[in-house]
Structure P
Amino acid sequence: MSYTTGNLFLDTVTLASSTTGKPLSIPNTIFGCGHHNGGIFSGIESGIVGLGSGAVSLVSQIGHAVGGKSFSYCLVPTTYEQSDSDPILGAKQVQREISSTVYFGGNVSDHDAVSTPLLSNGSETYYYLELQGISVGADNFKLDADNSRSFKGNIIIDSGTTSTFLPTKLYQSFESAIRKAVHLEVTEDPTGILQLCYQTKSEIEDPIVTFHFNGADVKLKPVNVFVRVREDIVCLSFSPTNDVAIYGNVAQMNFLVGYDLDNKTMSFKSTDQCTW
């Protein structure tokens with residue numbers, strides 16, 4: 001969880017426009033100058049952007065200028081492999097760092113996109129979805145519903161949390177199915193954070209994992225399910241929790257993820273290239 005404290009002031013924010021090609025300037029935008037900041041950062045960040053539904057979030061402030069209160073992003077893996085060509089050595093694989101992109105205004109509306117209601121329990125910070133279950137291959141595990149609750153949101157979607165946290169009972173069924181499907185040597189996570197790890201230098205391609213949200217089935221890719229923590233160790237990028245469940249950013253990588261706050265919907269579109 002990241003945080004910042006400091007002073008508020010007004011300034012003009014200028015964004016690049018993907019429609020006109022010209023910069024879009026929005027005056028009298030509330031900004032903060034953070035004097036005390038915390039979180040897990042790499043040291044190259046310029047600050048923290050508020051993307052909640054509150055009045056002072058950037059989304060709410062610039063909505064009138066970009067066609068509505070909506071935003072979309074596409075998160076890329078930390079390291080991105082790209083084929084390159086060398087006139088002497090021929091084809092080769094190189095790795096480079098690239099940035100993820102966030103777009104304000106517009107929606108993820110391609111025919112391949114799936115949508116689910118975007119729920120709120122009064123919080124201006126968190127966005128909730130209704131998770132109905134998870135499939136691992138042909139095995140389907142339903143999330144126990146609490147019929148005593150009128151609010152159906154049972155999982156927060158958060159681009160600032162790395163792992164996905166599942167209710168303990170659901171996680172145990174999920175992990176058991178992964179163990180049954182992956183026939184590799186089990187080992188410990190050297191970071192001591194993740195629950196299930198495998199000794200392998202190869203990527204784990206199976207099984208197919210699908211998250212079943214209300215009205216939207218989101219089929220994950222291997223990059224969303226497993227994370228490499230060392231050259232020879234791959235771990236399941238999920239953890240159990242007895243607190244609120246969280247759909248983290250590893251599960252969102254290589255997806256176009258759209259938040260339409262006006263119509264209260266969230267959309268997902270699988271992609272291999274983070275471009276619109």
Structure Q
Amino acid sequence: MEQIEKFFTLFLEELKHNQELRHYHRFINSEKLYTFRRAYYQQRLEYIVKNLNKNDASILDVGCGYGTTSILLGFLGYKVIGTTLEYYYKEIENRLSFWENYFDTSKLEFRYENLFKSNYKPGTFDYIIAQDTLHHLEPINQALSIMSSILAPNGKLLVSEENGNNIINNLKNFKRRGNKRIIKIFDEKLGEELMFGNENTRSLAKWTSLMREQGLLVEEGNVEYIRVLPPSSYTRKTLQEVIKKEKELSKKSKLLREYLFFGINFMAHKAYE
């Protein structure tokens with residue numbers, strides 16, 4: 001996608017001058033890992049963009065972090081509300097001072113907001129984006145119920161998540177947090193204690209079941225598994241060649257899909273009432 005390529009060129013320029021952002025988006029921190037990291041992130045962004053079918057869509061980016069996806073969509077002409085918590089929020093204004101040189105950033109609105117305390121009216125949004133967000137939202141059934149409610153009748157939830165069946169990542173998560181998949185944190189800005197998913201990743205099958213309970217139907221034909229090859233593969237082939245190879249592997253092997261691919265892109269639409 002040509003526009004995403006243009007965005008990345010500017011994004012990389014921004015990273016050169018924003019040390020805080022480089023702790024999170026680590027593309028230029030290692031030349032050897034650049035293509036490996038970019039391929040994963042770019043496939044997530046491309047998945048979102050190619051599934052937005054309305055130019056005048058109402059979009060909510062839940063758990064937007066530093067706001068990169070929201071900024072990309074603003075760059076492409078969309079109006080977006082991005083919500084986040086914690087330390088990310090204070091950096092967003094600084095980012096907008098860079099991006100206002102390239103598009104009308106008034107298309108974007110960022111809020112420091114707890115989804116569970118939000119007051120959006122039913123049917124407000126055509127699309128809700130949740131990238132690396134769902135595994136932090138607890139109680140998850142309530143979170144999905146809210147999202148289902150505020151989606152328009154033909155609305156869609158666009159999701160990028162870690163694959164909860166990935167063997168290697170499960171071992172890393174267990175080493176880091178044991179079985180404490182749900183914890184409580186105190187948010188100083190909100191002045192309240194929040195329930196928090198502690199890398200509470202799930203498999204696609206589990207997400208499908210949880211969403212169905214809340215009137216959200218996962219579209220099986222629009223699922224993408226991403227990242228399975230090691231970083232060394234990216235030094236021998238171009239980014240597009242590696243992506244093509246991984247797509248082929250995801251179609252050929254259910255075992256690889258289920259247990260070795262690192263990430264999942266998928267969408268769910270609101271069930272007809």
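Each value in this text was obtained by applying a stated rule to the coordinates, not by laboratory testing. Only a predicted model underlies this, so the values are computations on that prediction, with no experimental measurement involved. Cβ atoms are built from the backbone, for glycine too; each structure is taken alone.
Of structures P, Q, which gives 10.9 when mean count of other Cβ atoms within 10 Å over residues 15-22 is computed from the coordinates?
Details: P: 10.9; Q: 13.5.
The read-out comes from structure P.
Of the structures labelled P, Q, one was used to calculate distance in nm of label points 7 Å out along Cα→Cβ at positions 71 and 127, giving 0.9. Name it. Checking each candidate, the match is P.
Given a value of 0.70 for FRET efficiency 1/(1 + (r/R0)^6) of positions 175 and 239 (r between Cβ atoms, R0 = 35 Å, to 0.05), calculated from one of P, Q, which structure does it belong to? Structure of origin is Q. Source structure of the calculated read-out (helix-only ellipticity at 222 nm (-39500 (n - 2.57) for each DSSP H run of 4 or more, over all residues; to 500), -12000) within P, Q: Q. When distance in nm of label points 7 Å out along Cα→Cβ at positions 47 and 63 is worked out for each of P, Q, structure P gives the greatest result.
So P(r) over Cα pairs in 5 Å bins from 0, in percent, computed for just one structure, reads 1, 5, 10, 15, 17, 17, 14, 10, 7, 4, 1, 0, 0, 0; which one of P, Q is that? Attributed to the structure labelled P.
Comparing distance in nm of label points 7 Å out along Cα→Cβ at positions 31 and 231 across structures P, Q, the highest figure comes from P.
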